[in-house]
Structure P
Amino acid sequence: MNGKPGSDPAPGCDLVVQAEHLAREDLEVLLALTQADGIVPMRRARCDAFRLCGPRQLDGVAEALAAARYDWASVPRERTLERVRLVAMDMDSTLITIECIDEIADMMGIKPEVAAITAAAMRGEIDFRESLARRVALLEGLAEGALVRVYEERLRLSPGAEQLLETARAIGARTLLVSGGFTFFTDRLQARLRIDCTLSNVLEIRDGKLTGRLVGDIVDAQGKAAMFSMLADHCRGEGGLALAIGDGANDLPMLAAADVSVAYRAKPQVRSRATHAIDHCGLDAVLNLFA
């Protein structure tokens, strides 16, 4: 993974270290380990973040950071935040802390059964289309009001989500919420957070109840990547960057299409294939992955 330091520093890169609380004595150890030219605090996010400038060696650094439960990344100095023209992210377990379909299922008393299918799909063990159809079918007969309860009572934004989106707007980047979840939630989040574009699945509802079916084409991994790529081509311009953030297997094609990809509290196979990983800090820590 490009975001993890190896034994040799990458030319033109600094080491960014982040944590909710970063001990000062640990910074002194890191400075000695890396033989960096200096340490500069970063203040874009709520977490503690520091840039170690021009590290000369990284032997033992990965182990020390992992033991301390710190996030880190090797960040090119030429990759500036102002170059970001598109910020795209998944919804469930990325922009928000829950898996909406699992919480909907809990209203029917079948959360363990549905959550097991969700987890297998996120690990890439089950085709997403098949897993979604199976899960939605189990929701047949549920009153639409249960969706309202999930949104109002259980849905929570991930830490730092609002700061990330506010900063994206401030630098003139477009924002995209692309999800294998449902429009019932993405539409409300779009209005609440002033997100530019969304793409997600439509639950069929008749006479105030879920039918256990979806309306229209299923938004799967390829659908997410296609939407991302279309907007990225439109937004990049000359020298611009398209950023994608996700956590599950169905985010991998979108992450692969991005100039910079971030695995946010993600499954192992996603972490291993993304540019960077954020495992401990909030979404706003993504802002510190740019110079």
Structure Q
Amino acid sequence: MPYPHIVLACDPPRDWHQPAETLAQAIPSSGVNLNAVFYVAAGAGPHPCVVLLHGLPGNEQNIDCAQAMRRLGWNVLTFHYRGSWGGPGTFSFAHCLDDARAALEWLQQKGCDGDLRIDPTRVVLVGHSMGGFVAANVAAAHPEVLGTALLSGVDLGEAFGQGSSRDIGAIDANVGVGAGLHILAGTSPGSLAREARDRASDWALSSYAAALETRPVLLISSDDGFAPGSDALAGAIEERGGALLRRTHIADDHSYSNSRMLLQEILLDWLGAFESRR
């Protein structure tokens, strides 16, 4: 596996026998197929895998991070939750969790089948924004997931579930219904705010600390106002003596628009540490 700083500087030598590939995939979840892309790392493998989870609605896809992680030797699976970006089905926060679990199970099954150069025993979840919440929730319920990274992870109850009109406005600022966009199907800012309020307690990021404390957790926050959720999770893990927690703050916006290379460097360094633990 190449060193992270080399991955950021140049492409690795091409493997002419088993080159890197970018493959469209359909992942079944609750009767619909999720639109997915699987970035297969070069070489015989089997390779460790990242499930990369986007946020609400996913304007920032973090594909530059996906490409960098693949150059490091990791396969990367990305997908759109049902009801988002033209995909079938109805969008909801609960459905996002179901879809992420379906993606993890798909990846594990493909690995057991010997397809796509996947090591099903070495999988981590990386989530941005709402996807950070999804990553923490799913990893907490799946102890076989080796580690979890939250990039500006959002505590839904704290951000959107306070029971005020500002919640709807905050969601609409992300999904763009008021601006005439149609990114999410079968939902509305109001219904998503109600869902966040109704599930605020059991979906709090800090509630996942007990399940995550013995595994590597990376928490990256920014100046977007969502840092308190990550801070609460970090504090809960530290109180339990979790020794594999890494945290960092980047003074940038929610999408790390001015710090993309730094974001990749932090992610690659975190992933590289998994090799030393094998």
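Read-outs throughout are calculated quantities, based only on the coordinates presented, and are distinct from any laboratory measurement. Only a predicted model underlies this, so the values are computations on that prediction, with no experimental measurement involved. Cβ atoms are built from the backbone, for glycine too; each structure is taken alone.
Output the label of whichever structure in P, Q has the greatest value of Rg/Rh (Cα atoms, Kirkwood Rh).
P
Can you spot which of P, Q the value 0.95 was calculated from, given it is FRET efficiency 1/(1 + (r/R0)^6) of positions 31 and 103 (r between Cβ atoms, R0 = 25 Å, to 0.05)?
Derived from Q, not from the others.
For structures P, Q, calculate FRET efficiency 1/(1 + (r/R0)^6) of positions 119 and 263 (r between Cβ atoms, R0 = 25 Å, to 0.05) and state which one comes out highest.
P
Given -0.81, -0.89 as the derived value for log10 I(q)/I(0) by the Debye sum over Cα atoms at q = 0.25, 0.27 Å⁻¹, for residues 47-86 alone, which of the supplied structures P, Q does it correspond to?
Q
Using the calculated result -11500 for helix-only ellipticity at 222 nm (-39500 (n - 2.57) for each DSSP H run of 4 or more, over all residues; to 500), pick out the matching structure from P, Q.
Here the read-out was taken from Q.
Could you tell me which structure in P, Q was used to calculate mean count of other Cβ atoms within 10 Å over residues 207-214 as 14.9?
P
Just checking, which of P, Q has the largest value of relative contact order in percent (Cα under 8 Å, 6 or more apart)?
Comparing P, Q by relative contact order in percent (Cα under 8 Å, 6 or more apart), the maximum is at P.
Check the numbers for mean count of other Cβ atoms within 10 Å over residues 55-62 across P, Q and tell me which is largest.
Q
Hey, Cα extents along the principal axes in Å, for residues 143-198 alone derived from one of P, Q reads 40, 24, 20; which structure?
The structure behind it is Q.
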